[in-house]
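Next up: the structures, one after another.
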Structure P
Amino acid sequence: MNLNAVKTIYIHEMRRFQRTIMQSLVSPVLSTSLYFVVFGAAIGSRIDQVEGVSYGAFIVPGLIMLSVMTQATSNASFGIYFPKFTGTIYELLSAPVSFLEIVTGYVGAAATKALFIGIIILLTAFFFIDIQIAHPFAMLALLVLTCISFSLLGFIIGIWAGNFEQLQLIPLLVITPLVFLGGSFYSITMLPPVWQAITLFNPVVYLISGFRWSFFGVADVSIGVSLLAITIFTAACLGFIWWIFRTGWRIRQ
């Protein structure tokens, strides 16, 4: 692997993150802090506990997942779309750089940004809510896996998008609703049996459930199923990206 190529792409993307620090970091942290205030304090004062956990603490994993998934997807999609938009992607494709090195650079930078935002939000949560993390290493591992997998998804969206409107379509109209409906603010066991069965078709449920387990040791689905779901999702994204570079879909066409 050409590590110099990976490093160059990675540093270029991270420098763009530094130039847009207000939009890339401050904005999601502030908006999530408002969720802590509104849902944790206002609504949490009216709800005693959910599965033995205070409501304010219960929503923390879901809020972190909401920010991480959307930010990872948006950062990766814009990172690869902008070279397409300016035409500089052809210079990248003609350089002695493999598709794996290109993906590693762009996805690695997007995942790093999302991971940084997730950790900042977690630290911010300690100022509002008393939180105990039952499995800190598992929490960090699941957070990293989520950042990588949704950065891969964002990379695919960036290749697919034909304009800036399409670039924002999937994160706003698909990922965000799936997170809200995936148990970020509630346990799916609180739903009627029919809706519980329907909710299990939402892949985000397994990610949020596994991440919540790392905090409190409780989950709507088993941690094994959650790990299997994120592994399948990551493998599917990698396979699709490999197909994109092999066929040139939306890159050379």
Structure Q
Amino acid sequence: MIHNIEHTTLFNGNVTVYQPEQGYRFALDSVVLAAFTPAKDHQTVLELGIGVGAASLALAFQHPNITIHGIEIQTDIIPITQKNIDANGWTNRFKVFSGNLTTRLVDGHYYDHVMMNPPFFEGHTYTDSPYAHKTLSHGESDGLLKDWIHEAHRALKSRGYITIVHTARRLDEILSLLTEKFGGIEVFPLWPKLGTPAKRVLVRARKSVNSPMKLHAGLVLHQEDGTFTPESAQIIHQGQKINAI
């Protein structure tokens, strides 16, 4: 049980988020993941590894009529996730399940979208955190990246979207795994500053389509003084979607 919880908000106070004071804490990745997920009204979304729910909460704010399911292996995190859902008044739009990647949430249920922020580090390539839930979130232990993508494919409807935020250094692996079962792959780099290598990438693809891959110009996150660029500030502070054409 996690006892020390802090309160914060997204989108200028419009979305309430509770999270542990120490250990795993949501970051900008959650917001850009939601911004790049192309949900539409009345669609269904599954988030694998929902954590405290920040990405799903951001998506729910952007799309008031979608239904979201989440799966989380860390049972002590789920009460915080549910607290966030209740605090925002979205209990009728969310369901959170405890389980690992092979858990079938609803037998025979398929989703329009699956989004995910999988652990960035391969097994045995990272230093354990003093906080077990942070270690589990950062490093592959319960499932490899290929397992996350396999489960997303299984859960999606035909022509449904998978949307991923991940470290840029594993982009080649992500593309290799996606091309086995997905098409219409889109890559959207996130540049820390103008002229610097991307550290994060957003990737989305569609099940059962054969469209060619598209490489977007991406988004520069920070200006030289460290503040957000006007474009990224609208996404991070206002909840604007990423308009990738």
Structure R
Amino acid sequence: MTGVIHKVVRNRLDSQEKMARILLADDDIELSDMLIDYLDKEGFEVDVAHDGNAALEKALANQYDLLILDVMMPNRNGFDVLRELRTQSSLPVLMLTARGDDVDSVVGLELGADDYLAKPSNPRVMVARIRAILRRAETQGELHGVNEPPDRIAQHDLVMHIGSRTVLCAGKPIPMTSTEFSLLEVLLREAGHIVSKAKLSEQALGRKLSRYDRSLDMHVSNLRKKLGPLPNGQERIKTVRGVGYIYSLP
């Protein structure tokens, strides 16, 4: 009986994953073909673009669930694509950067990428990152009974609506990536308490914190820029050196 249940659950998950449409933007045709084959076997529907102009055009014209975006592409590089995309869309983006090039990863996150992955990367790691991003971007969740978290979180001048995944600050809508939204949600639910980087990474990014990963720092920096200080001028999100972050209370 247990085996049947597991099979039903697996089939349900496979069905959900097949609904996920991914745009892969990379000028390396051989690598793209390999990734398309792998992602297809993992249950994703994959479209491809081999230059920046085509990537941006497809990303804006079609309904994708995620964009895998390489930095180095002809006609328009990945940074330019992401910069333009973010003026019109909050489509989740997984940036592919050169291995060991921290500058590329930092710039990508500053421009609004949800996460980054160094090339060449293990396809299994890529799939794990994709699924984590898709979970963060999910706009509808299952009910969990009386212990279900509240749909609305309010602190000071900030209001977060979980169901619609929208954020208002001083009554003004604040555009956010799925990663920024998830990170802010964790901080708001723990407002007034220090949240460790390890906990933030697991709950907001969906993975364990690695030693040299700067993703959290960059996402927090982006949140600070978008939200600004509290009405009284106090820093909204404080860094607790060597530990983590805290969303400030008066």
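Just so you know, all these numbers are worked out from the coordinates, no wet-lab data involved. Quick caveat, the model's predicted, so the values are computed rather than measured.
If helix-only ellipticity at 222 nm (-39500 (n - 2.57) for each DSSP H run of 4 or more, over all residues; to 500) comes out at -7500 when worked out from the coordinates, which of P, Q, R was used? Of the structures listed, the value fits Q. Here volume of the Cα convex hull per residue in Å³, for residues 68-155 alone has been calculated and equals 86, so which of P, Q, R was it run on? Answer by label: P. Once relative contact order in percent (Cα under 8 Å, 6 or more apart) is computed for every structure in P, Q, R, the highest value turns out to be that of P.
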